[in-house]
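Every number here is computed from the coordinates shown, using simple stated rules; none is lab data. Being a predicted model, the structure only gives us computed values, none of them experimental. Cβ atoms are built from the backbone, for glycine too; each structure is taken alone.
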Structure P
Amino acid sequence: MKIYTYLAIVMITSLTFAQTPEEKKKITSQYDVSKLNELKESFIISDEITNERIETYIAQHNIEKRIALSNGTVMQIVDIIDGKPLYVSTDNANAAKSTKTQFLHNGGGLGLNLEGQNMTIGVWDGGAVLVTHQEFQNATNTGSRAIIGDGTIATSDHGTHVGGTMVAKGANASAKGMAPKANLISFNWDNDETEVVTQITNNALLLSNHSYGVPVLDDMGNPNAPTWMMGCYNTDARNWDIIAYNAPYYLQVASAGNSGTSEYSGGTADGYDKLTTDKNAKNNLIVANANPFVLPNGFVNLIANSSSSQGPSDDGRVKPDIAADGTNLFSSIGTSNTAYATFSGTSMASPNTSGTLLLLQQYYNDLHSSYMRASTLKALVCHTAGDDFSKPGPDPVFGWGILDAKVSAETMLKATTGEALITEQNLANGSTYTITFSASGTSKLSATICWTDPAGVDRTGIVNSPIPALVNDLDIRLVDQSNNTYFPWKLDLINIAGNAIKGDNIVDTVEKIEITTPPAGTYTLTVSHKGTLTNGNQPFSLVLTGSDLTLGVDENSISNVKIWPNPVRDLLNINFKSIDNLTKVSLYDLHGREVYQQSIDSNQSIINHSIDTLQFSEGVYFLNIQNGSLVFNKKVVIKK
């Protein structure tokens, strides 16, 4: 979410630890850095205006801007709305077991030894982590793996607990974090949008954790947020979507909030609709607080902590996105270098998730020498999440279910052998993506797409608007050999408390099809879109799993296409057999912008074409060829 105060800050423009310089350059080469810098300047101006409004109110009413409560919660005024202060607050070894993160660790059973080595994660919170705490020391205890990112800020128990949940090394074995060898950069919550953009552009930040938000009620049980704010796609949500769209490898992970037992009038349904500000963005990952009962062989049950804030967003989007254990987590606090405490809340569920996701990025890079787009990471964890037993499909309490790092890692490995599919594609305007495959039908068949959508229309001040915030509406369908069509899950906005239904989903950026007992045989998977795509195309990610998968080819694809060299430095050569006189060759960057387009009108049976790539920046691009009714898509890497 956006924090509205602006302070003179000292920005660290280069970390002393991070992914390698080559990896950072590869990631940021795909970003619209000028657009991100423009965003940063607009955030700074907005922060200054809002801070003046807050300071005026504080002076007139003689109140404190920041309050520390006896239970460790920190509250701070972030704006004045309708003449009243709006507060933001913190969202106050079993966690690793519940999400199965321990399977990724050294000796964890999968043989992976993933503990966050050479990886960096950011944390924004109500205060800084205690960088000298023994849990943040390096392996030789000669220095800290944590640094402060925005000058001198006060240390907090909450921030130290959150940071420890992510990266504590296990000096106290019960406090070991999800990524115990990873590095951490810590900020307070002031200017979070501005600082995130700086870390994205300067340091190729992949993940950040935000365990705070605007509660429905204040600490006295009185209304804090205006009724329209719950579930609303407001300016804060939109700002985070703009950031994500211009930095497609970056993923914000945030807590759902602790307003689960709060009651107010005017929501979309009793007991629901309690997500505020950035919790309603489309492109981030919002985490609910689960309280699973865990046995060595897995989950016995999956229940939500009653304090965890419920969704959905006003347009019926699945929010929260996912759940993780945030109940009674033991971790470091900032009282001393050896201090620990047990906290509960979505504040703990969120770093449990973000630390685990850092390991999944590390594993993907080990397998492919590149990182996943944020949409791929989100598709993977939503696809592999463990559903609760009471309601199949997504719901506005757990989202897609509880994070399952073990299945996510296994799916990544299976994708390298053809037993599963994880692919990053690009859908050009007016085109479809189609693949055929066969499955034995002995276990569930699942297909998930996810995309980073352009920012939608700001709904600030509008109560319970059902108008979709979605801009580029992609659709996934599965058709079996008997011509039965299978649709994705979606929430029923008319009956939020009921089970999810299946049909045409017009609101979510995650669409998932599940066939519990699939007929054995051949399937056709199609990804298409409605209307006209913003910027002429939309990158998307696809995850496909099932038993005995045998992947076929795009049935609408141009055959025998030769592309060389790839990676390319100066000249990309294209050769294919033509079925139509008219051919269109396009090249798109990672943001979906068409950077090259050439129409070829030829009656030749073989088309030969070349693209001078010296004019383009280094990075990943998508080649799209349309020849009559046939299409061809290919990822192209340009190197200098």
Structure Q
Amino acid sequence: MIVGMSKVEIAGPREMLLPVLETIRRAGMLQIAPDIQQRIREGTVQELRPLALDAKVLGELLFLEDLGRKIGRLLTLLPSVPAREAYLNPPVALNSIASLVDKHLGFCEARAQRLKALQSELGELKRYLVFLTTIEPLVPRGSEASGLELIGIEARDSAALDQLTRIAERVLPGTVVRSAKAEDGSYIGLLTTEKALADRLREGLRASQLPELTLPPFLEHLSLPDKIKAARERDAALSAEAAAIDKELTDAAGSWRAWYGPVQSWLEQRLSLLRTSASLYETERCFVLFGWMPSDAVADLRAQLAEHHGEAVVVEEREILRQDLDTVPVALRNPPYLRPFELLVRLLPLPRYTSIDPTPFIAIFFPLFFGMILGDIGYGLILLLAAVATIVLARARTVVRQAAEILLVASIYTIVFGALYGECFGELGSRLFGLTGYIDRRTSLIPMVYFTLAVGGAHVIIGLVLGVVSALKGRHPREALFRAFSILVLICVTGILASYFAPVSALLRRPLIAALLVIAPILLVTGGLLAPFELLRYFGNIISYVRIMAVGLASVLLASVANRLAGAAGSAWLGVTVAIMLHGFNILLGVFAPAVHALRLHYVEFFSKFVEPGGKVFKPLKMQ
């Protein structure tokens, strides 16, 4: 259900503002909304002005914001490691923390910058090592001693190497090109030419956008073996330095996070109070704040404020005006059985305050539709066991647990309808155990169509009844009348259609047609010229419930196919394997298809009759 909200005004001595806000935050039941002040009836509240922070509070706000930024930056730089629990009182330790944070932040920033530089250089060095180790077997023996120049090119693919060969031959005929694939997947080309002609070759390569891979200065004048050795030694030295910095930061995190973590949490809560105070109002001697809170919590908050601050702080409920209805925040509160189904409601935008919480209705009809579609004792038992196992294993994962609880209820309905249909792994239950049901879905197509249409008509009419209630709550009487008379039209048309199948009902046909003639003008007045199209949409909604029969029939036929293929396999083991695979596939389809179609029937055909999206989430000022 949508929790009833009260618009409240709280006033008290100005010097008690921050202690009162602290009490409200601990209570966790009030959402402060300064814009309410504009929607108070004239004459019921004295002249107010926005609250101006005094120099002391403003100074504290600026100090804490600066400290919070520094601590946040520091905690970002420190690795996430388990920290010992520190018995620290943040308000008492605040000055000591403020004197240390600059030193600690400077320490971490210097090491973080150096670590970033090391990682960048190591990345480049790895690239050079890949290049050097790849060209080592390509270099002709004695080439450096004989005055030959070596030019290395890194290519993305083998096609680039072919292009390199053509360009080298065109720029400088006689150039030797050797190539190899590096361990990182790239291709290396090595060109060998005389030193006097090397610059000419380089210019031609640059003009063709094939630049030479240059080495860092400390490797330039070394022989190839010495280059590889020096690069590896440099890589080892840089890696050791990076590991030492990592250890320093990890050790610091183990000690400092225990201090700064609690202080940061306290700072966030304190700053939320100080920033909130900037959105309040004041008179000459008092502060005034406005907000929303659950109506059943007003007395409790009043008692807590009186206990901590005496009779000086006053809580008054104000009238909720029509223009307030679009801004009232929404909170959902349901009994334990219904609460998991809020997961399905949260997939859509939150309903407005004047709307109706659809959770109880989806909790009733979703598992009902699911069971009607799947309807198999064997499948239901498997889903039941899977749901129980998931609930046991996923205690801390709220969303997974809620989904498993929904599946648990749906599996029970699946077993119930399986008994009604006489199905257990399709017709296997009837063949092995003599299981019989009250209706055979494979042969009773017309009765199943009538049944699903009856369910759909009832579901749509319930949605329209809720729509009447929602329209009245939102103070839209014309819309409420249109939906009420639409219900009468649906009932009349249903009665007229039924009269053609039940001879006794023919006596009611004329009165029902007369009733339709009376209702039609009223519908045009309340619903406008689009009223006939809206009625056609309602009938289309009801017809779409036939999908319950169609999807369910597909499931039972697939189960039947699985059993027949298993029987025709010619081998017991092969037959069991085929049956398990096909029934497993059918169970997967049986989870997703009924869920998707049942949700569609709710979201499109049902919710559209009474749910008005656009609600604002209730966000009370509370402990972090």
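As an exercise: distance in nm of label points 7 Å out along Cα→Cβ at positions 338 and 386, calculated from one structure in P, Q, equals 2.9. Which structure is it?
Computed on structure Q.
Can you spot which of P, Q the value 117, 91, 52 was calculated from, given it is Cα extents along the principal axes in Å?
Structure of origin is Q.
For distance in nm of label points 7 Å out along Cα→Cβ at positions 370 and 458, find whichever of P, Q sits highest and give me its label.
Numbers: P: 3.6; Q: 2.0.
Between P, Q, the highest calculated value is found for P.
Taking helix-only ellipticity at 222 nm (-39500 (n - 2.57) for each DSSP H run of 4 or more, over all residues; to 500) from the coordinates of each of P, Q, which one would give -6000?
For helix-only ellipticity at 222 nm (-39500 (n - 2.57) for each DSSP H run of 4 or more, over all residues; to 500), the value -6000 is produced by structure P.
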